[in-house]
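Each structure below appears as structure tokens.
Just so it is clear, none of the values below were taken in a lab; they were calculated from the coordinates. Values in this document were obtained by computation on a predicted structure and should not be read as measured data. Cβ atoms are built from the backbone, for glycine too; each structure is taken alone.
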Structure 1
């Protein structure tokens, strides 16, 4: 099967790795959230793209899921000694990626071209496409005022209560080259178990992408991020509560609306009532878990195709 997957950070990267490793996918395209991208110390940082690239290349820190395995921290230590900001962790290997990306962007190259070169250099077989080459910023209206995503997520550790979320720049942003084509050519489209409101919504906020998901003949499958009514990682459940949304799969299905056809959900949670669903243990701790969840999602897609 040809598969396009919309994905955010750690949870999404695990699922995409499962798709790549399961042996049932002929061509895989990952369409990655860039609403988390920001400039830090003058550098362009793309956290979700980097997490996926580290995961697919075998370079990811296996314990925390983000950053690089065997990272060193000489730069950050020197930065702290000078009174510089240390709230955002920049390892030495990770820093090289941000420096080179930033340099190439200042030369007029696009984020999608740079990302493709990095993936090629690391021997990654899947296509990794940023959702857009245009800047889109996830902004959170909180009780402490409006916060850029990384300041909310990393610096404030998701503590401030959120009242609303917006995606600055999304109204004029275009899908990156290849994104719409990948969706339209896919046999199945997967929405990874990333945070629907903070990782997937920025992608869907780009009209071309949302329209393609509605227009494609391929089934669009959402993998629920909930396990036992809670998020495995990140503030999904907390955010849903603050926005006045029930923490269940019905709420997630309603939120995605007409862009999805079915949902893969954990066995511990009730299925959504209005769309097709399949239950499986969705917690992805091991490589075997990742492959199993990917195969269950693909089987659900096949069942929809066969109808």
Structure 2
């Protein structure tokens, strides 16, 4: 009996496969799945590596601009989970192979569409909703929920759902041609994977509304002016400068930085300043008892650099 590869063994795909086999069309479903296996065998689709305290996740399907092919969801979320659980990794960098970061949703003949999981004639809305939450939004969730600092190194064009992905990162670096194409309206989609919530908080309501309603392709230079790209540099220097930034972050106490991230994220969700102070007053005692905090205070008195141990 055939078994799904682990990286596409997700609820929406299992439901679709069962329905196809029940309808006597299992062969065509497995033909698609074999195509997904070849994607991984030929390109890897997602590659991970480590350099010191920095973990790296690289989208790697350059023949299609690193588009969000079906195996990518499971491979990417698994990579984020493994690096998140690795105590030796303090910072995560995500990027793409070649000239693009990611061209967005994959629309090839061997793609997986929400309608495939939505019943006859794509008429059942509830399975389709679950396809979005269980599969298509999974990569954005894995970045936004990461306790560790995440840097998106935008080596080139980022479009569609991949824009949502990089907006979930804490810091974005790029060059003048690191375009962000908010192509949702152009392709007849909503900004369902995060941009409708994230973009107004980054650039303001009016600018975000204009960008989304015009399906604007924002150049890297303009994205930097708007604050979407945190650090802009020359293309040739982007890799080195991004890794230098990651190294700078990785030199600081990791427990402290993870809790600062929580303060920032929870702060966006809390309705009042005083409520925010209540929350942060409960978070701060955690770091007060870390060795890194106590050594940093002693280092000030002793006029030396702190020794960061990670606990």
Structure 3
């Protein structure tokens, strides 16, 4: 299939590479053109403008936030103006429920289709085609892009014919991940101040009650205090919690833990943690308890 890919950050680069590996004809665009070169060497066509990435049956976007996607989609030279009638915009970014709804409406008005397909997984999962995709959109559109989604992930969950529902699932999932990070950090700070080695403590947890990849991955980062380079930067975590709270306010769902997480991310950023992985909030309890523990 002829497809465009816009946004070649740590996640997008791996996803685009896997589309190429699956035999699709891929045209890539990134604001920083140098990020396109590795894909060019693998056979991708490099677009000089967003419009040049919109000539196929579908175009993916994998961008940092609502503002970046709004600019690419609604701008004068953007996707809505240049995507062909009947073509499909697949948005894999973690964006607000509201923006997803507005994109679906705008694409429908333009005679195009919109599929929200956010993903669960860190950059290494994107590179290894191990992502989990949460997809939502019109049945025909989702079916049309299923081969593309299968090329980037190990499993696709179709949750609704309303695209914004995929984004709600993604945001609620990221809220749960952040909650695990905070809880792990608090528990490890407690054990550490009591004199337990944090690595041994993590081994006990992940060999018994919490023998799951999430605890192993983030527990390992917290135990090693390995927060650079960031696989998912702290400002993006703060953004996601903010979007969770916005969705909760719209739906009138109290989420007191999400409010706490918002403040934890703000604390991390206020202390200069912009370039750290979002798992660095799991180190705040250790710092609050007096520093080097366990």
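Ranked on Kirkwood radius over Cα pairs in Å, for residues 23-166 alone, which label among 1, 2, 3 comes first with the largest value?
Result for Kirkwood radius over Cα pairs in Å, for residues 23-166 alone over 1, 2, 3: largest is 1.
Assuming 62, 43, 39 is Cα extents along the principal axes in Å as calculated from a single structure, say which of 1, 2, 3 it is.
Source structure for this number: 1.
Which one of 1, 2, 3 has mean count of other Cβ atoms within 10 Å over residues 47-54, as calculated from the coordinates, equal to 15.1?
Source structure for this number: 2.
For which of 1, 2, 3 does distance in nm of label points 7 Å out along Cα→Cβ at positions 127 and 207, calculated from the coordinates, equal 2.4?
1
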